[in-house]
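Right after this note come the structures.
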Structure 1
């Protein structure tokens, strides 16, 4: 309990520091460019299907495009006061530390047999745009709606350990079937945005106006046309907000939105399409006033199927693949603004991530790769599944993998599939692929996602697998359990050490790119700040 109290004190201190830094950032960026309060900002998005927080698309499974997910998450974030969130800061720095917003601090955790109870204390002072106070019952209702089978919420699987949720005064009490060390981080997802206690379960999603607890609320929603956010006049929280309203203009293709921002017809393009990244970067520079390319917690991996004959019980060959990859060439196919080279299973900046590189980043080490592969190439043939999405450079990356493995004695055959089909096939156990590449986009930021979901063999099921290397090691499963039983910095450190151990010695995957979030704003947009997931829409201003 003493550790929990210390953690809670540190959390509140971190929040005060983060908010202070946010204020300094806004003040510094506003000073030379005459910021003003008020006005309207227009954001372009090709689609926007739901404003209901329980139904917004999951970016982890938004296979065709991330833009609709980013638009919906951005709108929810601007209109929600969450239990926890990630600090807002300058584009040059993404902070993945968890800080409290409406929660007074980390939950008190008690154990009764196999059940763990997480008790959150709710701060006073937050109000919905209707004037009603934000209470524990509003978070209870949000969780209940996500868990309702009739709701078909994409987030239901993220709360599968929840056995019961209740509100008692200013206490939100969640009973879980097992200890979930990253449960506070899951509370940052917009699915758990507080909602009115009488908000019905609606599989089609509720409409507008939808009361908001954050700086804004959703005042209008016309499917396939527009979404309008207006100021919450009852908001007294610490998040900075400036404009009177934010309008999502729906229906244009991503490249059209980019061109409209350049012409001053739209203010924000949430993702600059990869084919024009080089052109946009050369025209505006990077992270100055209009074009931004900022680090994200998303990682691209080459998955090696540990259940197929080529890589099963063959760590030497898996290591050889890691040494043979030309990560510089792979990044070059999608331009340097797309992201940065990596060999780490955890993204840089994540608590616990360590600056240790067991594999070459700039140039492949073919001598080492050949030595490891010698005597371990088995059939010498590999089937690689990849998508046909030009945005992610799928085919180009697959061809580079083929070229990299040829010198170590592996002939790679490439099979192309439409984006959604590729993901479904790779996630199906028994599908006869040896290699696959995919991005891993996270709905919250915690080492649990990169280790437990990607590398714990006990999560493998017939379909819908996230562990796409089908790695299942009793030895590492025990170490994963051991890391998960820790808390605070000790847990982060254990996960960081374990991620390097698995990458270096078992090597079931090959990390190769940390993806950046790339967005473009018009000349009249200022006060640009970011959080762990990208652009902070609520903090933007007109200049």
Structure 2
């Protein structure tokens, strides 16, 4: 980064407006960006926006590494919706379901997706009749999009059409010719499913058009993306590039602070030797797609690109590549792929990270994460916290991630020794905070002041920590309806009328001015 910045971490699904259909939408981004700008923030860090697998709510398990999830489309902005009478043109049942979705306080992914799919499909049929078949201006715009994005869109739309025709079954369960990508079978599918293929292409054109408009309307607020380590085995990418992945094993992490037994993510394994032979073409394409959508991106599970933790079905675990020299060589080749994309690159280097990986990031000037609560001198008695002002400039100071407990929760659960070490930090000590103090607005703001004063050029704060809320986005290794469903307590188009949101914006702007962010 060319100068010091501060940003906020908030998922797109968490920021619905009063117009949204139960989930934050692309068209809501610019509205939230307006609040961020009033708070002196320069960037919004999002979680992945890739199309989620059926029945999933985790943005890290996707049907495509390239496609935007249609659940984020702002239906009410489409010309076809306007022509159909807007909400008055919906059936009574659809209007009732829409109102129920708008009353929810958490994202109901299933119901939102089901309703949007119904309505979008009918709007698509209207588009085909009135624009595509006559060859109208919007048809020409869509064709131009298909031509420019065909490098990923063709495989994706074909996969989605076949997937839907097979009742969303895993592609390994399809008939052999389609499963194995037989050219004549695929040609037959393209002909017989042409209308469905066009539908999935239309969805991506609509989403892409709205995304471009949202970036323009953000008026200078940067959008940072999240580059997941892997997609689902049941994805367009793995189906189209079967020789580049293993689906008979899975990736995860060894035991760490989140799990005593490690984690099995159930995601496919890279065949790194095959990827190397292609010049890492798929990863280059993913990076290209990221910089089409974002100003920069966070590389999820950075260490996995140096050494991937593989879990065989028989219980064996091991790293690929197997030794440090080959791990270092591979990791730096892959990091260079990301750097070559032209976007700002951030490294999620949390968990069990070998020292040679951190040294590598330093040589390549790629900023890693400094989670304030974990930045301690673990070799010194009492494990004192490191003064954030001493964080290196090429780093990202953060109060937590989408996988961690919030600052409030952390303080609530910290033992006396940890609290005593925390209040010894200069900012907390100067404020007169004590280890027995309950989490309060004063403690919240002093922690934020300390983070803003950090030496890191970039600061990213989860929106919950800005307000001092205890709601978390995700609990790792847990599958329930609470994960990935949190929403802001106010609709984003009402942030300008909410006293608490206005106060927080003024406070953050004050911090930015005082710390040159």
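Once FRET efficiency 1/(1 + (r/R0)^6) of positions 192 and 488 (r between Cβ atoms, R0 = 25 Å, to 0.05) is evaluated on every structure in 1, 2, the highest one turns out to be 1. Any idea which of 1, 2 comes out highest on FRET efficiency 1/(1 + (r/R0)^6) of positions 232 and 408 (r between Cβ atoms, R0 = 35 Å, to 0.05)? Looking at the calculated values, the largest one is 2.
Given 23.5, 76 as the derived value for Rg and Dmax of the Cα atoms in Å, which of the supplied structures 1, 2 does it correspond to? Computing Rg and Dmax of the Cα atoms in Å on every structure in 1, 2 gives 23.5, 76 only for 2.
Upon calculation of helix-only ellipticity at 222 nm (-39500 (n - 2.57) for each DSSP H run of 4 or more, over all residues; to 500) from the atomic coordinates, which of the structures 1, 2 produces -8000? For helix-only ellipticity at 222 nm (-39500 (n - 2.57) for each DSSP H run of 4 or more, over all residues; to 500), the value -8000 is produced by structure 1. When FRET efficiency 1/(1 + (r/R0)^6) of positions 368 and 472 (r between Cβ atoms, R0 = 30 Å, to 0.05) is computed across structures 1, 2, the figure 0.85 traces back to 2.
A value of 35, 20, 15 was computed for semi-axes √(5λ) of the Cα gyration tensor in Å, for residues 256-447 alone; which of 1, 2 is the source structure? Computing semi-axes √(5λ) of the Cα gyration tensor in Å, for residues 256-447 alone on every structure in 1, 2 gives 35, 20, 15 only for 2. For which of the structures 1, 2 does the calculation of mean count of other Cβ atoms within 10 Å over residues 152-159 return 18.1? Structure of origin is 1.
The numbers here are math on the coordinates, done by the rules we state, and not lab data. A quick note: this is a predicted structure, and the numbers were derived from the prediction, not measured. Cβ atoms are built from the backbone, for glycine too; each structure is taken alone.
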